[in-house]
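The following blocks contain the structures, represented as structure tokens.
Every number here is computed from the coordinates shown, using simple stated rules; none is lab data. Given the structure is predicted, the values throughout are model-derived calculations rather than measurements. Cβ atoms are built from the backbone, for glycine too; each structure is taken alone.
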Structure 1
């Protein structure tokens, strides 16, 4: 079983998504244990204060070190090794390769920052990884933590009803996904590509790979430059170039 601890000031933000879809399924199957811990429960003063003014002045508040240290140590009491992840716009960009790496870990602790951030001593002494889901600023780390956890859950064997489904997702193999269609075959004058209803499985596989390559080339050429391409892939790319010239 994988265990993910979410440390936050606002548990209600993360509660809803954990009760739906694959995160709910993973927990019901006993493959995931997701715990939510409120920093405020680890504050030592009677008012449970978790933030304070920054030394040196300036606007905003900073999350105090003491409650975060206490919460993380509480999560580590059972001795299970854990990586401690701070969700932060200053962290490394989260992508599918990072998801594959983290999905191998049995225990992850997610620190969800708020306000101006966390006391720097949290970074220095506790955090093993800083992760960003993009170059923009949100009010806190709760939504980014949920994004990461869902990406990891999809990679845990047994969580998805069809484990092969995750392997076809965009980014899993380095490319964007190919187009998908379902019934009806004709809708408002738009037709499903005939190859998909031909019954020729190898031709369908080839078409899907070709369209994944085309879509990646057109939308994310940076991915195509580093993707592990086979000889067939290179041949398909040449076909695409000829078709468009």
Structure 2
């Protein structure tokens, strides 16, 4: 986080500062939607940047990426190493389109080499909007605070009716078991969530099952049809 970020989050600032900040946010947002406008339907894969190629979650992400590519989906991740790299790598190896939405950090996270193209973001909230905006499903593999943040953002958007009931799939039954138990035994028992909030989460250890669930929901439930992508228009500088 740079000095302006700290200043912005400390409360009201001068009108000039607020205007400049708003312009930077708008510029980043417009750049992202113009860049991503021509994507085929996406599936977003969340997961840890800290897990190596030898970790089972990396290999599962790689299988999921390849399966989604074969099913005609663009695979979108946060663009970093670890599980994100696994999913991008699988999509690339499967002949699909592999996208990374990278976040600029103080200790900069370099995009992984398996992305067909990368969009870099300064603002986390714009990046999260883009990870959701173009996707028909969301897959979460083992991850840390960022993965949980993104997962609960999606679950909240679905719960509140801001997002359609797209599939949310958790891969790694052992890893996600404590979360499911927390949701059921604490939140649901206390009446702070509904049964539907828990039941819409699909937990599995199978990459093939994940792809089948997503493909079935996208086509049968949401009527996804593969059409020609929009043409770029010279008069819009595309």
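Using Kirkwood radius over Cα pairs in Å, for residues 32-151 alone as the calculated read-out, with 15.0 as its value, let me know the right label among 1, 2.
1
For which of 1, 2 does Cα extents along the principal axes in Å, calculated from the coordinates, equal 50, 47, 37? Before the final figure, lay out the partial values.
On the way: 1: 70, 41, 38; 2: 50, 47, 37.
Here the read-out was taken from 2.
19.1, 61 is what came out when Rg and Dmax of the Cα atoms in Å, for residues 112-191 alone was calculated for one structure; which of 1, 2 is it?
1
Which of 1, 2 yields 21.1 for mean count of other Cβ atoms within 10 Å over residues 144-151, as computed? Walk me through the numbers before you get to the answer.
Details: 1: 21.1; 2: 15.6.
Going label by label, the one that fits is 1.
Which of 1, 2 yields 2.3 for distance in nm of label points 7 Å out along Cα→Cβ at positions 40 and 72, as computed?
For distance in nm of label points 7 Å out along Cα→Cβ at positions 40 and 72, the value 2.3 is produced by structure 1.
Can you say which of 1, 2 returns 19.2 when mean count of other Cβ atoms within 10 Å over residues 80-87 is computed?
Numbers: 1: 19.2; 2: 28.6.
The structure behind it is 1.
Consider the structures 1, 2: one of them gives -13500 for helix-only ellipticity at 222 nm (-39500 (n - 2.57) for each DSSP H run of 4 or more, over all residues; to 500) as calculated from the coordinates. Say which.
It was calculated from structure 2.
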